[in-house]
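Just so you know, all these numbers are worked out from the coordinates, no wet-lab data involved. Here the structure is a predicted model, which is why all the values come from computation and not from measurement. Cβ atoms are built from the backbone, for glycine too; each structure is taken alone.
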Structure P
Amino acid sequence: MTITRAFTDHDETTRPVLAGARARWGAIPKPLARLAESPPALAAADAALEAFEHTRLAPLEKEVVAMTVAREHGCRFCLGLHTKLLAHFPDGAALARTLAAGARLDDPRLAALQAFIERSLATRGDLDAATWDAFLAAGFTRADALDVMVGIGAYTLTTFANRLTQA
């Protein structure tokens, strides 16, 4: 027998997370509502995204992480959402198109970040010296690299969950 809980019947642990989402965005995004079927999954996603928000990466750099992971994982929902978020940045629409297409960014620092993310995903974090050198030469630090890993983890969880639940 399949048991599906109604939205109003979610676990007590999910209600604060969903209420926070409603307060931030005016509604509860479908992916979060679907994740609420598993309170631990919702809590993990919320904690991971919150941790990523507290990294030292600049807001635009965080969007590069989100868009690059979304493209690599084929999450259409995330690509659409982060394209809208990038629209608030100067030249954000062009940046979103470039990231969604997988083309290399023009800005050398952001291009180094993009390559670092792509290589990290391809090698599961086992980066070669050339990737490290380019990342560090662009002005990033080893601490920034760990912050990028927080974002990769957060967006891997959410993109996989979005694809699994067909968000």
Structure Q
Amino acid sequence: MKKILFIVSTLVVFGSCIKNEDFECDYDTCRFTAPASEVQSVETYLSSNNITATKHCSGVYYTIDTLGTGKYAEPCSSVSVTYVGRRTNGNVFDQSNGIATFDLSRLITGWRNTLPLIKEGGTITLYIPPSLGYGSQDIKDANGNVVLPANSILIFQIGLKRVN
């Protein structure tokens, strides 16, 4: 009886450590929200540039440029996209060279929360508060030069080409 109890308890302990894809993909897009001060900074940028955008519950602002006609992505989908990332001064800090494929679950929160709002063939523009982007990290190029300072608002134009 002691051996059976030991085996069952061992299975329970180690079983709880096994990665459960379904659990991880049960993702609440409103769970992580940007601080009010960051949301206010995005709102100030949008207002000063006469941009009308919709506020997501997480604090990301977005405009759906084209809804698309294919299937929707989910927070754990693999997606093929084209994109351009800009700073608020208009400088490009990152862009795809053709179609790039990513697991949405491994991308910044701003993308994961809002890319599922469009379908394949759609395009969306995101205005992401720092904490839902790269936060307090400087982003550097291959030469070590800072291309995106810490705590930057991110602007991404994304085309969802395929949900894989």
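Key figures
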item: Distance in nm of label points 7 Å out along Cα→Cβ at positions 56 and 104 derived as 0.9 - corresponding label from P, Q; result: Q
item: At a computed -0.44, -0.66, -0.83, -1.35 (log10 I(q)/I(0) by the Debye sum over Cα atoms at q = 0.10, 0.13, 0.15, 0.20 Å⁻¹), which of P, Q; result: Q
item: Winner on distance in nm of label points 7 Å out along Cα→Cβ at positions 112 and 128 once structures P, Q are ranked, highest first; result: P
item: Which of P, Q yields 19.4 [mean count of other Cβ atoms within 10 Å over residues 32-39, calculated]; result: P
item: Structure responsible for -6500, with helix-only ellipticity at 222 nm (-39500 (n - 2.57) for each DSSP H run of 4 or more, over all residues; to 500) calculated and labels P, Q on offer; result: Q
